[in-house]
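Input: structures, listed below.
Values quoted throughout were computed directly from the atomic coordinates according to the rules given, and no laboratory measurement underlies them. These numbers come from a predicted model, not from an experiment. Cβ atoms are built from the backbone, for glycine too; each structure is taken alone.
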Structure 1
Amino acid sequence: MEHPADLGIKACGTTLAQAFEHVAYGLISLILDSNSIRQVKSRKVSVAAGNYQQLLVRWLNEILFLYDGERFAPVEFEIQELSAYRIFAQVRGADFHSEIYQTRLDVKAVTYHQLLINQTQGGYSLQVFLDI
């Protein structure tokens, strides 16, 4: 989804955990060409928040931190536990090397602007905007 200053992602899943995984894949697909990255490392991720909206933003910002702060290129996401207050996940990827991996966009942050988490007849639908 396009917006004048931001870029948005919509993701769906049959469960809320699957929708959270899919939105993480969407985020990474905007940042990197993840097809060339081999999964060689695994990271455990734990994120806490006061509600699902905060949890979604903190989850995606944690993915950004792995990439920007720890120079880790995440390419696979497996949420092992999800509640309104916490996510426990396994994130797989590789150490990021700019001379090897092709980047796409520089995402600065995940925002609360027009953030949506909807339960649908077939599962869940998420919408989130990114500051680029």
Structure 2
Amino acid sequence: MSTANPLTASRIYEWARIGEKILTGEKMGSMIVDAQLRGISGAADAGIAIKVNSILIPSINQGEIVALAEIVADAGASLQNIVPLVPNDRLHKLKPPGNDLLEIKRNQASRFINQFRYCKQCRSDVVGLPGCDVVL
């Protein structure tokens, strides 16, 4: 979950199939945000530990990522993983955040929810525990 703002969600997600309909725009964004928060709350109520992955997109959600940390914590998440944008598809022209901005946002968000800081670019060949990669 990368935003709790429906307008921002409409900038991140191009479209969504909800039921039999394909939606776009702010209505779609609102439905996505509501579904994500219901999912976090429902899973937390069922006793499941929740880690929320959030993509930091400087020109889109940079100003919202800390408030999002508080919102997902209030919904029941116990861990957040703020990761940098990897520009591709329709966001290919955007610049990813630098390590300094990423660390600032993680530190600010840590006031509300524990931050997962061991993430590297996702790989299908990773083994071991976070922060303790094993080279094969």
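Sorting 1, 2 by distance in nm of label points 7 Å out along Cα→Cβ at positions 23 and 79 from high to low puts 2 first, with the largest value. Computing Kirkwood radius over Cα pairs in Å across structures 1, 2 gives 15.9 for structure 2.
Between structures 1, 2, the greatest calculated value of distance in nm of label points 7 Å out along Cα→Cβ at positions 39 and 71 is seen in 1.
One of 1, 2 was used to compute helix-only ellipticity at 222 nm (-39500 (n - 2.57) for each DSSP H run of 4 or more, over all residues; to 500), and the answer was -8500. Which one was it? Structure 1 accounts for this read-out.
Looking at relative contact order in percent (Cα under 8 Å, 6 or more apart) over structures 1, 2, structure 1 comes out largest.
10.1 is what came out when mean count of other Cβ atoms within 10 Å over residues 15-22 was calculated for one structure; which of 1, 2 is it? It was calculated from structure 2.
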